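Heads up, there are several structures right after this.
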Structure I
Amino acid sequence: MKQAQPLAGLTTDEIRREIATAAELPAYRGAQIAEWLYRKARLGEGGGGSAAFENMSDLPKDARRLLSESLRLMPLTAVSEQRDPHDATVKVLARLLNGSHPIECVLLPDEKRVSVCLSTQAGCPMACAFCATGTQGLTRNLTAGEIVGQYLLLQGLTERRISHVVLMGMGEPLLNYDAVLKAIHLLNTECGIAMRSITLSTVGIVPNIDKLAAENLQITLAVSLHAPNNDLRTRLVPVNKTYPLERLIPACRRYADATHRRLTFEYVLLSDVNDRAADAAELATLLRGVPGAVNIIPYNATTVGQPFTRPDPSRIRAFRATLEQAGITVTQRKERGRQIAAACGQLVTQIARSSSATVGPELSDGG
């Protein structure tokens with residue numbers, strides 16, 4: 001019998017229809033299953049990544065057996081975990097059911113909240129010069145279930161409720177528009193993540209920024225800028241050839257006007273590349289009048305040999321001061337997971353650096 005699609009990634013109504021068709025159970029049982037899968041995950045009751053039909057105690061035993069034989073809950077499984085001893089960050093390597101390239105996602109707890117960083121593609125086609133993921137190329141887009149499934153895996157690792165989601169892992173979210181949009185709605189309506197606590201990061205796919213603006217979601221849009229002019233940005237972010245700053249910045253203004261939401265402009269600081277006072281002054285001019293803030297991110301070294309280094313702290317302070325003196329709001333990314341290569345720009349699966357046999361035989365098994 002052909003395996004039905006995993007239930008993670010379906011709405012409650014879709015789960016009702018799926019179990020009625022695939023398992024011939026009353027549709028109302030779907031609401032119970034969705035409760036276990038999406039909402040009891042955050043209560044530490046065996047949901048999410050550790051969910052199993054046999055643990056759903058309010059379902060009859062015969063129903064649990066039938067569901068286990070005919071349906072699957074999760075579209076991916078955790079292969080390994082790495083924990084940073086300094087800040088409790090956890091990076092998870094997950095295997096997709098079809099045996100394609102594994103993906104990484106990150107749990108980011110701190111004293112105030114628990115955030116997660118999710119991937120939207122296996123690999124990435126953007127080839128940003130400072131990003132490890134970009135060296136892999138694109139394997140494929142992830143489904144909505146594979147995106148939400150990462151959240152569920154990570155929720156299974158903490159007894160605290162995940163409160164914030166950033167779509168800032170492997171891949172360019174706006175090149176996987178439909179699946180990402182569905183995942184956002186699932187995270188909001190099924191998992192209970194507030195729209196204002198979801199951030200989507202893009203290198204600047206202008207037509208889809210406008211498309212997203214028309215959705216009028218109250219999420220935060222983070223634009224990976226990284227340079228104040230076209231020449232430098234094209235070197236660092238090749239998609240700038242297609243969507244140069246004279247197209248990107250007006251799209252950001254339109255997004256802010258349509259949603260009444262401030263944007264975040266991500267700026268990775270690279271020593272002697274884009275971190276001069278003149279670069280900061282040019283950046284301030286570029287962003288004048290755009291509702292938003294610049295989030296500066298000192299470069300995190302990767303394992304794939306990019307020719308960049310981290311600026312000296314004095315250069316970082318000077319860059320920030322120049323922006324603030326020009327009236328630009330500036331934040332600085334709290335650095336998490338550097339000990340386990342889980343920080344910004346560092347996500348690259350082990351299978352991309354070696355054979356699948358190095359990671360384990362399960363990675364070559366399509367499941």
Structure II
Amino acid sequence: MRTLNVALGSRSYPIYIGAGLLGRAELIVERLKQKKAAIVTSSTVARLYLPPPKGALEARGVSVVAVTLPDGEEHKTWETLNRIFDELIEHRCERGTALIALGGGVVGDLAGFAAAVYQRGVPYIQVPTTLLAQVDSAIGGKTAINHPRGKNMVGAFYQPLAVVSDTDTLATLPPRELAAGLAEVVKYGLIRDPAFFEWLEANMARLARREPEALAYAIERCCANKAEVVSRDERETGPRALLNFGHTFGHAIEAGTGYGTWLHGEAVAAGMLLAAKLSQRLGWIAPADVRRITAVLQEAGLPVDAPALGLERYLELMGHDKKAEGGLIRFVLLKRIGEAVVSGEVPRAALADVLGAGTVHDRA
């Protein structure tokens with residue numbers, strides 16, 4: 001097991017990465033305020049992975065409530081959030097009752113947001129079971145639900161007590177879900193870690209084959225990158241915004257095609273390539289750089305063609321992006337591979353050129 005730390009003063013917490021961690025109850029019990037916890041999970045994850053942590057906690061005298069939610073991004077809504085609250089109230093969960101988010105990014109976002117607002121805040125622990133959640137969404141305290149007009153528009157910054165990433169859970173990920181997680185892995189190389197991007201170019205096939213050593217290395221490298229960024233900028237007032245590379249376009253793709261049609265990582269992959277092409281259009285990176293990015297995304301099994309929603313629809317959807325300031329859409333773009341910047345100075349003609357090249361790509 002490897003342990004990293006997210007340094008946030010009194011709110012600092014560890015990230016545990018390794019195999020066989022779901023049954024390591026001591027990683028969770030030592031952080032509980034009372035011998036009661038609610039595990040929030042999804043129907044698929046509950047069937048695969050609920051028994052080990054639930055059994056291990058109960059063996060140590062912890063009373064466990066299981067809250068099972070439907071699978072899918074389309075369920076990241078107020079209605080599903082209220083299902084969590086209903087269960088917590090029904091089982092008399094108190095301010096000292098910890099929520100344990102067992103699942104992917106949707107479960108982590110829902111459980112984290114529920115923890116942030118239930119009884120004005122209860123402790124929670126992230127136990128991510130997908131690659132995307134292990135390398136990105138479970139770390140940093142972003143919690144949210146979707147609005148029909150915008151992704152993650154309602155939420156809170158609320159840090160977990162710990163992140164417990166059991167790499168064994170990646171063995172059961174469907175290929176499409178694994179590829180979606182690899183999009184976020186590639187992101188870290190592009191925005192701030194050029195040596196890691198070169199490693200990905202040489203080792204993407206190993207990751208796609210789920211070689212344990214390669215996956216463990218990539219997860220730790222991504223977590224180290226994110227922990228450093230979050231420690232410097234917890235609430236995204238500065239450099240943390242760079243972690244949204246590909247997300248302005250990607251969130252528009254998710255909302256514009258209907259949540260769940262494109263997986264988040266798939267939309268981010270297409271969004272990163274749009275951002276790379278826009279960076280090239282502005283004269284910042286070379287065509288060869290765009291080809292390198294395209295090649296590594298394709299090797300990961302990710303889409304590289306964005307849906308042709310039309311310029312006006314993209315602009316409408318991106319206008320709701322949380323990075324927008326004063327009505328101006330701000331994009332995360334590349335100065336070079338390994339160096340990203342936030343810019344609001346993007347000519348409409350450049351956007352029209354880039355978005356006009358998009359082709360319909362059905363993810364259903």
Fill in the blank from the handout: Value 3.6, calculated as distance in nm of label points 7 Å out along Cα→Cβ at positions 98 and 186 from one of I, II, is from structure II
Practice task
Looking at Kirkwood radius over Cα pairs in Å, point out which structure of I, II has the largest value.
Solution key: I
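Check the numbers for FRET efficiency 1/(1 + (r/R0)^6) of positions 162 and 266 (r between Cβ atoms, R0 = 30 Å, to 0.05) across I, II and tell me which is largest.
Values: I: 0.85; II: 0.55.
Checked I, II; max of FRET efficiency 1/(1 + (r/R0)^6) of positions 162 and 266 (r between Cβ atoms, R0 = 30 Å, to 0.05) sits with I.
Given a computed value of 17.8, 66 for Rg and Dmax of the Cα atoms in Å, for residues 66-281 alone, which structure among I, II does it belong to?
Label of the originating structure: I.
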Practice task
Please state which of the structures I, II yields -13500 when helix-only ellipticity at 222 nm (-39500 (n - 2.57) for each DSSP H run of 4 or more, over all residues; to 500) is computed from it.
Solution key: II
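We did not get these values from a lab; they are worked out from the coordinates using the rules stated. Keep in mind that this is a model prediction, so the values were computed, not measured. Cβ atoms are built from the backbone, for glycine too; each structure is taken alone.
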